[in-house]
Every structure is written in C-alpha cells, then in structure tokens.
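Multiple structures follow.
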Structure P
Amino acid sequence: MNKSRGIYQDIRAQILDGTYPAGSPMPSTRALALELGVARTTVVTAYDQLLCEGLIETRPGAPTRVALVHPVAPPTGTKTEISRPNLSAYGLRVERIPPRYTPRSDELRVDFRYGDLTGSDFPTQTWRRALAQAASLACPTIAYADPRGNPELRKALQAYLWRTRGIRCQADQLLIVNGSQQGLDLCARLLLNPQDRFVMEEPGYAMARHLFMSVGAQPVSLKVDHQGLDTRKLTEVEAKLAYVTPSHQFPRGGVMPLARRQELLEWSEANDAYIVEDDYDGEYRYDIKPVPPLITLTAARRTLYLGTVSKTLSPMLRLGYLLVPEPLAPVFATAKELLDRHTPTLPQDALTALLQSGAYERHTRRMRRRNGERRGALLKHLQQTLGGQIEVEGADAGLHLLAWLPNLPVHLETQLLELARRKGLGLHSVTPLYHQATPPCIGLILGYAGLSLSQIALGVRLLAEVVRQVDG
C-alpha cells in the first residue's frame with residue numbers, strides 16, 4: 001500500500017466516524033505533509049481521492065472542508081474482536097470507578113451543576129495583562145522550573161494565607177499543583193499503601209474517595225451532621241489518613257466546631273495518622289464569620305492543607321496549592337517532579353502578579369458579593385416557589401446548597417432527573433456522594449455560581465414543575 005492510499009484511508013475513516021465533523025476545516029496539504037513527513041504531492045493525491053468521493057469540498061480562496069456527510073456505523077455483520085486490556089492492579093481499580101465527567105449540554109436551559117463559574121465573572125483584562133507581563137519578562141534560559149512551584153508565587157501565597165486564613169508557614173512547605181485533584185493524588189501515592197484504611201465523610205467528595213481507593217486503600221465512612229464529621233466515632237477507627245472539609249463540609253455545608261477539631265487532632269496523634277484538610281471554597285462566607293482552618297491549631301502537626309483558585313478564578317486554570325508538614329516537603333517535591341516535572345510557569349507568574357498587586361483579593365471580594373446575590377436569589381425563589389416541600393442545608397457559605405425533598409423517596413430520583421432534563425433543567429443528585437449509606441430522601445446539590453439571576457429564577461420554576469409532576 002503506497003503512502004497516499006494509507007493517508008486517504010485514515011482520513012476517510014476519521015470523516016466517517018465523526019472525528020472530523022461535517023463542515024470542519026481540514027489541514028492544508030502543506031501542513032499535513034510537514035506533520036506526516038511526506039511529500040506534499042502524496043497528500044494532494046490522497047485529498048484528490050477524498051474529493052472524488054465527495055467526502056471533502058474545496059472552494060477558491062477558502063480552506064478545504066469536510067463535506068456535509070453523516071458519520072456511518074460499520075457494516076452490519078462485521079465483528080471486530082478486541083481483547084480485554086491487560087491492566088495493572090492500579091488500572092483494574094481505576095476501571096471499576098464509574099465515569100464522572102459529563103460535558104455541558106447546549107440543550108439545557110439551566111444547569112445547577114456545582115463547580116461551574118460564569119465566564120462574565122472571570123477578570124479577563126486583569127488576567128490578560130498579568131499573562132502578558134509574565135511572558136515579556138527577560139528569561140536568559142528556557143529550562144525546567146522548580147517542581148515545587150515558582151518561588152515568588154509560593155512567597156505570595158505564604159503572605160496571602162497569613163492575611164486571609166491566619167496560617168503561619170514557610171514558603172518551602174508549599175507545593176503548587178495542577179488543581180486540588182493533583183494534591184490529593186500526591187497524598188494518596190505518598191501516604192497510603194494498598195489495604196491501608198482512610199476516613200471519609202459520609203456523604204463526602206466522591207473524587208477524593210475514588211482517588212484514595214485507586215491506590216488500593218480502603219475507605220472507612222463516618223457520617224456527617226450539621227456540624228460536619230462526627231468525630232465521636234473516631235475512637236473506634238484505626239486508619240492512616242482522614243480526608244475532611246471542616247470549614248464547609250461537602251456537600252452538607254456544616255462547619256466543624258472547635259471541640260470536634262480537637263478530637264480529630266487527638267485521634268491523628270494517637271494513630272500516627274495524617275489529616276488532609278480540603279479548604280475548597282474558603283473565600284465564600286455569607287451569614288457566618290470566616291472559620292480559621294484546622295491547620296492553624298497548634299496540635300495540627302500531621303495536617304496537610306489543600307487550596308485552589310478553581311472557585312475564585314477558573315477551574316480551567318488547574319492551579320492549586322498543597323501545604324505540607326516540613327518533614328514531608330522534600331518527598332512531595334520529588335514526587336511532583338516525577339509526575340509532571342512542574343506546573344506550567346506562565347499561569348503561576350500571572351497569579352503571582354495578581355496576589356502581589358492585591359488584584360486577586362479585590363477580585364475575590366467582588367466574586368463573594370456577586371455569588372452572595374445569586375445565593376440570596378436562589379434561597380428566595382426556593383422559599384417562594386417550593387416552600388414546605390423543600391429543606392435547605394449548607395447555604396451559609398460556599399457556592400452551592402443542598403436541597404432535600406422530604407416528600408420524595410430516593411427510588412423516584414431517576415424519574416425526577418429525567419423529567420428535569422426533558423424540560424432543559426440540569427439537576428444533580430447527592431446520592432453518588434454516599435458510599436455505604438443511602439440518603440433519607442431525594443437530595444439535590446444546587447450550584448449557583450455559573451448562573452445568572454434570571455437563570456436561577458427559571459431553574460427554580462422548572463424544578464417546582466418537576467417536583468409537582470413526580471409528587472402528583
């Protein structure tokens with residue numbers, strides 16, 4: 001088979017299976033030839049055959065595009081045998097984790113998905129200037145960077161954490177990570193062995209649970225209440241690590257009181273166990289005063305503190321930070337280097353500029369005010385529209401609230417979610433955040449930071465229609 005034939009067949013298959021969507025531009029023959037390392041005439045020959053079959057179309061002065069054809073399925077009667085992948089023990093554990101990510105659907109009129117932010121809230125001009133400034137800095141050598149993160153950013157974060165959280169630390173204890181998820185991955189790899197036990201909040205952050213289980217560790221689920229993790233149950237538990245969200249429990253929203261924090265730290269000392277404190281949305285407090293993190297207490301010698309800018313700037317930036325006890329700093333830095341060498345430096349430099357200039361804190365205050373308005377609108381519409389049919393929990397802080405529907409048992413959950421989607425409403429159940437127990441009734445996590453005030457009003461109206469339809 002000559003090279004032109006092979007290129008033609010590869011592109012034809014990609015057009016028919018939708019890899020190249022109908023109407024999308026094709027690479028130029030010159031660019032594709034350079035990429036494939038072949039003569040341009042070889043690619044031209046392949047394109048000519050695709051043109052003859054009507055799979056691509058050309059117009060003078062315009063790029064070559066895929067013709068308006070529809071992807072086709074393989075002919076019936078053909079069967080391709082695919083052997084089962086020969087996975088490692090880690091791979092087999094990951095294979096058992098249910099897929100979580102679902103792309104946003106343009107068909108939804110309102111989506112209460114937690115974690116989304118509105119594009120209009122992103123400080124586009126400020127970020128653009130900071131990136132441009134970072135890119136223009138004189139750099140005598142282009143080389144790999146410090147795996148712990150840019151020194152200036154770690155110093156700026158050290159000062160920021162002291163100002164805003166009361167955390168005293170050294171810059172060398174901070175590690176810049178690709179979002180909080182990488183911070184959790186490092187904790188799992190370095191602090192847990194297969195069959196080790198770890199404490200998880202029930203319900204709790206499923207991605208953390210799955211990540212710790214992926215290294216072979218076993219979860220011990222402890223129930224939470226309106227004050228977060230019920231630490232009284234810890235006396236019965238032997239484990240190597242506890243994952244907690246004490247400042248704003250996810251998803252129920254409880255704030256752990258001082259007595260429970262002390263019980264947790266005493267358990268950590270007695271069991272030589274580490275605590276991973278995830279302060280995922282600590283910038284947002286509305287009806288309560290800011291709560292000092294667990295790590296600020298004097299007994300928190302085995303506590304690792306995790307923060308992120310995903311809830312203030314954008315989850316797309318993948319920028320977070322992990323504060324570790326001094327004895328752990330070298331090994332965490334080495335593990336970070338093995339994983340990805342270092343986090344991209346330009347976004348780090350831009351964030352440094354925002355922190356040093358005060359722009360980041362000004363933006364955070366603006367975000368707190370705007371999301372406070374969204375929260376207030378959501379609570380008002382829920383009360384006016386659903387009233388006694390709904391019980392709200394965890395609305396004092398953060399970017400979501402938990403709405404319980406006490407009249408609707410859990411077995412009606414699928415019906416509720418499907419009816420909502422048909423109306424163009426994205427609802428998200430709390431059920432996947434439970435590991436061993438089941439919720440007492442249908443619970444919905446309502447994220448509001450990605451919605452406008454009009455979308456919130458519409459979303460609650462659609463929710464009320466769905467609830468009445470299911471309840472009736």
Structure Q
Amino acid sequence: MKLLTKRFPEGFLWGGATAANQLEGGYNEGGKGLSTADVITAGTHMTPRKITPMLEQGMNYPSHEAVDFYHHYKEDIRLFAEMGFKVFRMSIAWSRIFPNGDDAQPNEAGLKFYDDVFAELKKYNIEPLVTISHYEAPFHLAQEYNGWTDRRVADYYVNYCEVIFNRYKDVVKYWLTFNEINILTMPFGSFMAGAIMPEGNTEFGHTAVRAYDEQQRYQALHHQFIASARAVKLGHFNNPDFKIGCMIAYMCSYPLTCNPGDIMLAQQKDNLTNFLCSDVQVRGAYPGFAKRYFADKGIEIAMGEHDEQILQEGRVDFYTCSYYSSTCVSADPEQEKIGGNLSMGLKNPYLKASDWEWQIDPKGLRWSLNNIYNRYQIPMMVVENGLGAVDTVEEDGSVNDDYRIDYLRGHITEMKEAVADGVELIGYTPWGCIDLVSAGTGEMKKRYGFIYVDKDNEGQGTLERSRKKSFSWYKQVIESNGEVLV
C-alpha cells in the first residue's frame with residue numbers, strides 16, 4: 001500500500017480564475033452581441049443591481065469595460081506567467097462567438113480573439129481551463145426564448161460547443177460545461193444562470209427574484225443537464241484527450257446544534273444545493289432525494305424520450321467547485337443570518353467574517369473536499385476560492401494585503417490535509433487572480449486579485465495594473481508546489 005503524504009502531487013495545476021463578463025470588457029467590439037451580463041447595472045453591497053432590457057443612458061454597466069482584458073490580455077498573461085501559473089481558468093463569451101446565440105454562422109472576429117489569447121497562454125506554457133458558459137448567455141436567447149426554459153437553447157449551446165471544440169481542439173484540453181450550475185436551484189440564479197426573463201421587478205438579487213416559478217428553474221436546469229451531457233459526448237468524439245468537467249458552487253452548511261432537526265436540515269441542504277446537480281453530471285441520473293423533492297413540490301420535469309440515456313452517456317471526467325465560506329442551518333427561525341456565496345445562512349459563533357459577511361472557514365474546505373470525493377472518487381479541482389476585500393493603495397503604490405495571504409494560506413494548508421486524506425486533488429485556481437467586477441454586486445471595491453487594477457466602483461480609473469504583496473507570495477507558493485506558505 002502506497003502511503004499518502006501531505007504534499008501536492010507532482011504536476012499540480014496552480015493558477016488563477018476569471019470570467020469573461022467580469023474581466024474582458026469590449027462588450028460591443030469585434031462583432032460581440034449583448035449578453036445577459038451586459039444588461040445588469042452596477043450596485044453595491046447594500047444597493048441591488050438592476051436588469052434593464054433596454055440599455056439606459058447614464059447607467060453604469062460594469063461588464064461593458066470590466067477591467068478591459070480584451071485590450072490588455074498580453075500584459076495580464078505576462079503577469080500570470082511571472083507568478084508561475086500552470087493553468088488559467090477563463091471563460092469564452094458565448095455572445096462573442098454567436099452574437100444572438102441562434103445565429104446560423106459564428107462570428108470569426110470573436111473566434112480570432114480567443115485564438116490570440118490561447119496563443120499568448122501557450123507562449124508561456126500556461127494550460128487554459130475554459131468555462132463554456134459562465135453567467136453570460138446571449139441576451140437574445142433570454143428575450144426570444146425565455147432562456148433555458150426552452151429546450152431549443154440546448155441545441156444552440158451544443159452548436160456553440162461544436163464550433164469551439166473544433167476551433168480549439170489542439171490548444172484547449174480542460175473544459176467546464178457550466179459555471180456553478182447548481183445556482184439554478186436558487187431563485188438568485190434565474191436570470192444570471194438561466195437567462196429567464198424577470199416579470200415586473202427588475203432588481204437583481206435574492207429579494208427581487210423570489211417570484212420566479214420553481215418549475216421554470218428546474219426545467220431550465222434539466223435542459224442544461226442535457227446540454228452538458230451532449231457537450232461531453234461531442235467533446236470526447238472530437239478529441240478523446242479532452243477532459244470535460246462540471247463546476248459546482250459548493251456551499252458548506254453545518255448543523256447549528258446537535259438537535260436532530262438541525263442535522264436533517266444540513267443533510268437536506270447539502271443534497272439539494274450541492275449534490276443534486278453533481279449527481280446528475282457525475283453519476284448520470286437524478287438521485288432519489290431530487291425525485292422526492294419534485295414530487296413534494298409538484299414539480300414535473302418534461303423529459304425527452306432519450307434523456308435518461310443522454311445523461312448516462314454524458315458523464316463528466318472530473319469535478320470542480322468554488323468554495324469561499326461556510327454557514328450553519330437550524331430549525332430555529334430566530335437565529336442570526338449572515339451572507340455567503342450566492343446564499344444566506346446562519347452565523348457560526350466560532351468563525352470570523354469578511355467585510356462582505358462571508359464567514360472564513362479553511363477547515364470547511366477540507367471537510368467539503370472529503371465529503372465530495374468520498375461520494376464520487378474522480379479527480380477534483382478547486383477552481384474558485386478567495387477573499388473579497390477593500391484594498392488600500394499606499395503612498396508608494398503598494399498594496400499590503402496580508403489578510404488575503406492569511407486567507408489563502410489557511411485554505412491551501414487544508415487542501416494539503418485533504419490530499420493526505422486521500423482526495424485526488426489536481427488543481428487550484430483562486431478566484432479573481434486579477435481584480436475584476438463582482439458578479440453579485442457589480443463592484444470593483446470588492447477585490448480578490450494578486451494584481452491591482454486602477455478602477456473604482458463608478459468605472460473611473462486608468463486601468464493600470466500593479467502587483468500586490470500577495471503576488472510575490474503566491475509566486476513563491478507555486479515555485480515550491482505549496483510547500484512554502486510563509
């Protein structure tokens with residue numbers, strides 16, 4: 001028996017993660033069409049963003065410029081290479097390839113842009129990890145088809161996949177079909193992930209979308225499952241070397257007490273929020289708890305004659321997730337609530353929280369990785385993890401983000417423990433390796449990056465890039481394969 005060691009494996013994929021709608025900009029350049037992200041205004045931690053079906057004069061739409069990777073990609077990739085990145089997680093903007101989503105032919109200028117990005121990554125031996133759909137469906141699909149509620153959108157997605165699989169089959173090996181696909185189990189995901197048009201209230205956030213029909217969301221989710229499975233099968237046919245994964249927003253929830261009611265709620269939340277989607281994508285079938293939930297809620301999923309076979313034949317090769325924080329659950333409705341990635345939970349008295357009230361819990365990452373790997377036993381990556389914080393630029397231009405280093409150090413330490421536990425962890429791409437726009441609030445103030453970008457919440461700034469203290473720290477982490485964390 002080979003003894004496990006508390007070391008990351010040789011060839012571990014260290015890097016960073018981004019998304020086109022939060023990074024790229026150039027929203028109306030090179031033939032790109034409007035995406036769902038392009039019609040969402042800026043907001044703050046306290047002020048919700050708004051969905052505006054018609055772009056409004058004088059409003060700030062953060063995705064329109066973002067941090068302008070569209071024009072700065074060579075500089076940014078050079079900085080990633082300086083840190084020693086082995087992998088760069090990015091997304092392709094669907095509406096840059098098919099401006100309306102249902103176009104007969106792809107947009108050559110959009111394809112050429114990603115040719116250039118991939119060539120630049122190859123120059124530095126950085127492996128691209130490409131998310132095919134990351135919260136930016138072509139807006140036309142939302143308006144014309146009500147997004148993923150219409151099964152035809154799955155056909156348009158697979159057509160998009162066929163184009164990019166063929167175009168980039170010799171330069172991209174790792175693909176993710178949908179970002180945080182499980183967000184569609186929550187009302188918040190209706191427009192952002194499902195491209196389901198809001199009715200009446202156009203506020204973007206938890207309180208604004210509660211009126212969305214749960215039946216619609218789960219039907220849209222089923223169509224994404226079918227699209228993902230078809231993409232996996234297509235990708236493997238196009239290039240047997242492709243590795244195609246799922247991506248889940250893993251939300252770690254502890255029972256607040258040993259009350260059996262709290263224990264049961266924690267298990268139910270883990271199942272419905274985290275495991276429903278990955279069970280379908282990894283195991284190829286809906287789990288029993290999902291079928292019971294649908295029956296209890298009166299949800300009827302319209303399935304095609306061959307859908308069960310499609311799901312079985314389109315199982316993913318590896319599992320990836322985001323992990324930022326943990327919360328608690330309780331049967332007691334009076335307990336104090338606190339924020340988290342895409343969801344609210346209860347305050348854990350043993351944890352501290354970030355400026356945005358996300359509880360910091362490195363040990364929760366080890367627990368989560370074990371929980372997931374024990375279920376699936378396939379290779380895993382943590383493709384989002386990081387601390388959103390207000391960074392202060394000193395007089396000499398430096399950003400001393402020791403709080404970010406402390407956060408990442410704690411989580412990398414616990415990942416090493418998970419590897420020693422037997423988890424087959426193959427990569428780590430902390431979120432927002434360069435400052436970018438927050439998906440939830442549209443802010444620049446909430447920064448994650450190792451690289452500072454001079455831009456504020458109002459969209460003002462030079463876009464100049466500079467290295468934070470965490471930049472050199474992470475470079476050292478990569479050089480030592482995670483051994484040097486001081």
Structure R
Amino acid sequence: MKQTFYEIFSELNRVPRPSHHEERVADWLCQFAEKHGLKYRRDGQNCVVIEKPATPGYEDAEPVVILNHMDMVCVAKDGYLRDGRKYDPMTDAIIPYVETDENGVRWMKAEGTSLGADNGVGLSMALAVLTDDTLVHPAIEVLTTTNEEDGMSGAEGLSLDFIKGRKILNLDSEDYDTVTVGAAGAFLQVAHWTPSWKEVPEGYVYRRIVVDGGLGGHSGLDVHKKRCNCNHQLGIFFSGEVVNALINGQMVVCTMNGGTANASIASGASAVVAIDPAIDEVLAGLVAQFNETLKQTYSETDPGINMRIEETAACDKCLDNEVALNVLRSIPALPCGVIEMHEEIPGTVMTSNNVGVLYTADDDITVSCHTRSFSNDEMHRFAEAIKETFQGRNATVVQLMDTGSWFEDTKSTLLETTCNTFNDVLGFEPKKVAIHAVLECAHFVEKYPGVQIASIGPLIIEPHSTSERINLNTADDIWKVTVELLRRLATK
C-alpha cells in the first residue's frame with residue numbers, strides 16, 4: 001500500500017527512539033518490510049536494511065543505497081509535562097504540529113520536545129519510496145543505522161557484506177539548497193568519578209543554583225552562534241570566589257546536573273548545595289553578580305539566559321568536597337565552543353568542543369565532551385588534552401566515538417547527477433558544502449571501497465533542540481528531487 005512520507009513520519013514519531021535504545025524502532029522497520037512484502041536484514045547492532053527490486057526493465061542499473069539513521073536526539077523543555085508527569089523519551093511519543101508563517105511557508109514543530117526530523121523525515125522518504133510501485137528506480141537498499149547521534153556504533157559495526165550498492169544517497173543533510181560533500185570528524189569521551197558520600201553538616205540550609213533559559217542547539221551546526229553552554233558556565237561560577245566556601249567547608253555539593261545530550265549545547269544546568277547560613281547572603285550576591293555578567297555576555301546571542309539561586313528541599317547526603325572540587329574544576333579547564341575557524345572554507349568552523357552532559361548518580365558522576373574537527377590530527381590532539389585534564393582531576397575516561405572527517409570526490413558521477421537533478425527539478429544549482437557536523441559517510445568510505453556518496457535533505461532549523469523545526473515546502477522539494485534522481489540512476 002502506497003504511503004506518503006508524511007504518513008510514515010507520523011507513524012515513526014509514535015515509536016520512542018533515543019540513541020542506544022533503538023530496539024523498538026528496529027522492530028517497527030522490520031514489521032514495515034513484512035507489511036509491504038519486502039526482504040530485510042537486521043544485524044546485532046539493530047541496523048536494518050530493506051531491499052526492493054528494481055523497477056521491471058531496469059534490473060541492469062547499478063543498485064542504490066538510501067542511507068538514514070533511526071535514532072534521534074531527545075530533549076524536552078524545562079518543566080515540560082506529558083499527562084501530568086515529566087516527559088520520558090523512553091516511553092512517550094513525539095507530538096508534531098504544523099504552523100504556516102506569514103509567507104505561506106509550512107513549518108512542522110513538536111510539542112515541548114525536539115521533533116526528530118533529524119533524521120526521521122529522510123528515513124520516512126526512503127520508506128515511502130519502498131511503498132510506491134509507480135516510481136522508476138534501480139534496485140534499492142534502504143539502510144537505517146543505529147546510534148548515529150551518540151557514537152555511530154551502528155555504522156562502525158556494519159559487516160562488509162551488509163549492503164551491495166556502492167552509490168549511497170544520504171538523506172541526513174539539513175540545508176535544502178546544498179549537497180553535502182564533506183563533514184567534520186567527531187570524538188566523544190566521557191569522564192567518570194566514583195562519588196564519596198557523607199552526611200550534610202547540621203544546621204546547613206539547602207539552595208539550588210540554576211543557570212538556564214539558553215537556546216541550546218546542535219553542538220556542531222550551531223556552535224558558531226556563540227550560545228551559552230550552561231554546563232561550562234556553571235563550572236566557571238564554581239571556580240570563582242565561591243570555591244573558597246567549598247574549600248573551607250562552608251558549602252557542600254549534593255548534586256550537579258546539566259544538559260540532555262552529548263551532541264547538544266547545554267541549555268540548562270544546576271547544582272544543589274547545602275551551605276552555612278552565615279554565607280547565604282554572600283552566595284546570593286555572587287549569583288546575582290554572575291548573572292549580570294552572563295546577561296551582558298549573551299545579550300545578543302542567547303538573550304534568555306538567566307542565573308538564579310532558590311530554596312530547595314533537603315538532601316539526605318552530600319558529596320565529599322574533594323570529589324566535588326575535582327568535577328567542578330575540570331569543567332572550566334575544558335575548551336568549549338569554537339576553537340578554530342577553517343582557513344580554507346570561509347565561515348566554517350574547523351575545530352570545536354562541547355561539554356554536553358553533566359550528571360550525578362549514586363554511584364557515578366559524569367561529564368561528556370564532544371570534540372569535532374575537519375583535521376583528524378587536531379581532533380585527536382584536543383581530545384588527548386581533554387583526557388589529560390580529566391585524568392588530572394582523578395577521573396576515569398571512556399572513549400565512545402572516534403569518527404574521522406569525510407570529503408567526497410566532487411567530480412563523482414553521483415554528485416554530478418544529483419546536482420543536475422536539482423537544477424532541472426528545482427531550477428537552481430545546489431551549493432557543495434562541508435559541514436561542521438559528523439556524518440556516517442566516513443565509515444562507509446573506509447568500509448566499502450569505491451563508494452560514492454551524495455548527502456541531501458530539507459531545511460531543518462535548530463536540530464537537537466526543543467526549537468527544532470522543518471520547512472515542509474523544502475521537504476516536498478527534496479522528495480521530488482529524490483524521486484527524479486532515482487529515475488535517472490535507473491535509466492542512465
């Protein structure tokens with residue numbers, strides 16, 4: 001039964017699919033293949049490939065792989081509730097809605113959360129191709145990988161025979177008037193501290209120090225916009241004058257938490273502390289002073305940023321001060337944001353780092369760092385320096401991702417056909433761009449010799465944030481380009 005990509009995206013959004021938890025969406029993909037009478041394979045990483053034979057008469061055309069990933073970055077607005085309780089990305093659906101702006105452009109957004117248009121819309125287009133027997137196309141392999149957003153273990157673990165095609169159409173780009181021909185590499189590592197707990201000193205009062213209201217965003221695509229990383233700023237605050245209260249025991253830390261995803265700019269962070277009442281006014285004054293600095297610094301790039309101190313409920317324990325100091329002092333020592341701009345690609349970030357998640361659990365305190373660069377040597381140099389910073393503060397460091405940068409041969413026949421299709425269907429020549437965000441393409445180039453890749457997609461604004469939205473007019477256009485491109489690849 002033929003389905004539009006909008007209908008499929010609506011179904012997909014009812015299936016929870018955060019990174020590392022793709023079992024249910026992989027099940028859904030396999031059921032989709034069975035429903036449409038198509039062969040499929042699923043590997044141990046839950047990556048799924050669905051095959052559709054070539055349109056009769058075009059069996060001799062070279063097969064095409066349509067590549068997407070099934071996971072999404074799940075973030076929710078502070079305080080967002082679903083049915084009276086806190087939103088849970090492991091169980092709750094995404095609720096999309098559409099608005100039309102004053103220019104007649106249709107935008108799809110999500111209620112209270114990220115939308116998952118990255119990469120759910122591209123995946124839905126690929127699946128829509130499988131349902132439409134009126135289209136002309138070569139043999140197709142719709143490959144959907146796992147954990148693209150937080151380690152790329154799915155692409156990295158693919159077997160050498162998992163796909164047959166050597167022409168890959170990736171629908172994971174987010175600027176509709178471009179063809180992505182290069183992407184930065186990414187290195188993800190997480191520092192772990194084993195907490196030591198003790199009793200809160202008698203007579204201390206409890207305060208919650210909060211910095212929030214940030215715009216957040218994609219830690220690669222939005223990093224040049226000079227937005228506030230709340231994890232980093234919380235660390236800077238605690239490394240200032242307030243650190244004396246920790247050192248002399250007038251303050252203890254109960255919890256530290258911030259950010260929601262390794263690949264997102266932290267839009268909020270907080271620490272619950274217990275303090276000697278004698279320093280209550282002093283601490284409030286330091287928070288107010290720091291808040292003024294934040295507002296001046298981010299008045300144009302992140303105007304909603306705000307720091308405050310508030311009363312909070314008592315905690316039953318607090319961290320040993322040495323552990324708390326090690327964590328808090330490591331954060332401001334990390335590079336955060338743009339490190340270097342690209343000398344040969346104007347306006348493009350060369351190297352950056354993001355302090356993505358700060359989290360306190362009973363048996364573990366973690367801080368994640370997502371380093372990106374077009375230079376693999378530079379990426380590894382900064383990643384090693386970050387590791388040394390953590391280890392110097394008694395942390396154990398675990399590496400979760402090391403994906404190299406990727407540049408396509410700009411003279412490849414697939415790119416030429418893709419650009420010509422844009423020109424003929426939409427009336428413009430797409431720009432060839434390299435993006436400061438990691439794509440899975442580097443793994444495919446390494447794993448499948450001779451592969452050609454073209455990456456396209458609709459206009460998606462603010463991915464990895466609660467402001468994520470997709471321009472549906474451009475989605476319609478990319479669908480037209482995809483359909484015509486497949487026809488040309490079949491008939492060429």
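Every read-out reported here was derived from the displayed coordinates using simple, explicitly stated rules and does not represent laboratory data. What you see is a predicted model, and the numbers here were worked out from it, not measured in a lab.
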Given 25.4 as the derived value for Kirkwood radius over Cα pairs in Å, which of the supplied structures P, Q, R does it correspond to? P
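Identify the structure, out of P, Q, R, from whose coordinates helix-only ellipticity at 222 nm (-39500 (n - 2.57) for each DSSP H run of 4 or more, over all residues; to 500) was calculated to give -10500. Can you show the working numbers first?
Numbers: P: -12500; Q: -10500; R: -8500.
Traced to structure Q.
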